[in-house]
Structure P
Amino acid sequence: MDQAANTTGDTLQRRGLMLILSSPSGAGKTTISKMLLARDGAINLSVSATTRPMRPGEVDGKDYIFVDQPTFDRMVEEEHFLEWATVFGHSYGTPKAQVKAGLREGRDFLFDIDWQGTQQLYQKLETDVVRVFLLPPSIDELRRRLTGRGTDSAAVIAARMERARAEISHWDGYDYVVVNDDIEACYDKVLEILHAERMKRARQTGLIGFVRELMKG
């Protein structure tokens with residue numbers, strides 16, 4: 001069922017949240033992220049800054065904010081990032097100004113980041129963070145998915161498999177863990193998590209005033 005028509009589940013004012021999706025490469029976080037963005041109009045992709053080259057079809061400022069390494073390093077020094085990390089030789093970071101302002105306005109943000117970035121975000125904005133880790137049904141299936149892309153050499157796939165095992169070891173640093181053996185079923189579970197987290201009492205900033213008005217009556 002498409003939930004785009006009812007993305008918040010209530011009409012009371014609330015604080016936004018930061019939904020983090022992490023997984024080893026090939027386990028589905030990018031696909032699930034695209035599904036959420038297409039079907040849920042209340043969640044926004046957090047656009048990261050990166051030093052990696054722009055790929056065909058990508059748009060600067062929409063997919064990523066593309067910067068050179070000296071600029072990125074200066075942004076780190078000036079504390080512009082909520083989190084940052086270097087992956088496969090390229091740096092990635094989450095600009096903090098737009099995220100913090102959006103959370104106050106009740107906007108939700110989606111993060112497609114690894115466990116290192118997740119730890120940094122959680123340390124800085126713990127109560128706003130919802131951490132979801134996606135697991136493949138098996139290592140063999142993960143290897144099959146990576147090979148099936150047809151975009152990477154055997155050496156790159158081997159490196160990704162090695163990194164995948166390291167990433168999987170951090171599964172217990174997440175609030176929720178979902179096995180992605182079927183993409184639609186996995187999406188439904190992630191959507192259930194998102195809806196439940198939006199309804200948490202601590203995020204319903206409009207509840208106090210609402211309940212006070214009820215009690216007056």
Structure Q
Amino acid sequence: MALQIAPSILSADFANLERDILTVADADWLHVDVMDGHFVPNTTFGLPVVERIAQVSPLPCDVHLMIDDPDRWATRYAEGGAASVTFHLEAARDPRAIARDLRSLGARASCAIKPGTPVEEVLPLLDTLDMVLVMTVEPGFGGQAFMPDMMPKLRTLRAAAADAGTDLRLQTDGGIARDTVATVVEAGCDVVVAGSSVYGAADRAAEIAELRRLGAEADHHV
């Protein structure tokens with residue numbers, strides 16, 4: 001599958017969100033991080049803001065819920081306009097039910113695992129999911145250093161999906177830039193979240209294009 005780019009508005013100017021959203025219109029998804037200050041030690045914004053973002057974004061919204069109680073909230077974000085909703089396995093009481101309900105609303109169902117969570121914990125859920133997000137930093141803050149020791153998780157997931165014959169997307173989030181995108185693609189990733197590398201670029205469209213080019217080059221060599 002061709003590499004998809006999802007710029008994270010965690011690195012955008014919160015006072016000028018619509019302006020900054022429009023500058024990444026050449027990407028595939030708009031990545032929206034929702035943090036509650038409990039599951040992770042940071043806060044961003046909640047449902048009313050995400051609903052408005054979905055209305056003005058030219059891209060489908062890929063909402064990453066770094067929150068407690070996704071069993072209660074995940075479907076609310078799908079109803080609010082998110083095309084893809086990622087909940088954390090570590091916070092979910094019934095991940096199968098969350099995934100089922102998201103799919104019933106027409107949203108992509110995705111499950112994230114933190115760096116310390118063994119990949120084996122998500123493997124039994126692959127038949128219910130459209131995507132798995134492997135965090136390549138500790139969730140909560142942008143601009144952290146990429147963790148290459150997460151690559152075996154991607155390889156395990158890609159092999160398991162191939163064995164099961166499922167059309168599973170694999171996403172990475174954290175430290176994705178020109179010098180790391182090939183590493184994650186070679187390990188099986190096909191959706192990358194890029195925050196500071198895109199929003200810190202002078203030409204954001206050109207940066208997105210370059211990440212795509214590097215990803216395609218890496219995929220060609222796999």
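Throughout, read-outs are computed from the coordinates displayed, never taken from laboratory work. Keep in mind that this is a model prediction, so the values were computed, not measured. Cβ atoms are built from the backbone, for glycine too; each structure is taken alone.
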### Message
By the measure distance in nm of label points 7 Å out along Cα→Cβ at positions 141 and 189, tell me the structure among P, Q with the highest figure.
### Response
Q
### Query
Among the shown structures P, Q, from which was the value 15.5 of mean count of other Cβ atoms within 10 Å over residues 45-52 calculated?
Q
### Given 11.4, 35 for Rg and Dmax of the Cα atoms in Å, for residues 85-132 alone, calculated: source structure among P, Q
P
### Query
Comparing structures P, Q by distance in nm of label points 7 Å out along Cα→Cβ at positions 21 and 37, which one has the largest value?
Q
#### Entry: Parent structure of the calculated result -12500, given that helix-only ellipticity at 222 nm (-39500 (n - 2.57) for each DSSP H run of 4 or more, over all residues; to 500) is the read-out and P, Q the choices
P
### Message
By the measure relative contact order in percent (Cα under 8 Å, 6 or more apart), tell me the structure among P, Q with the highest figure.
### Response
P
### Query
Which of P, Q yields 18.5, 70 for Rg and Dmax of the Cα atoms in Å, as computed?
P
### Task
Identify the structure, out of P, Q, from whose coordinates mean count of other Cβ atoms within 10 Å over residues 61-68 was calculated to give 13.6.
P
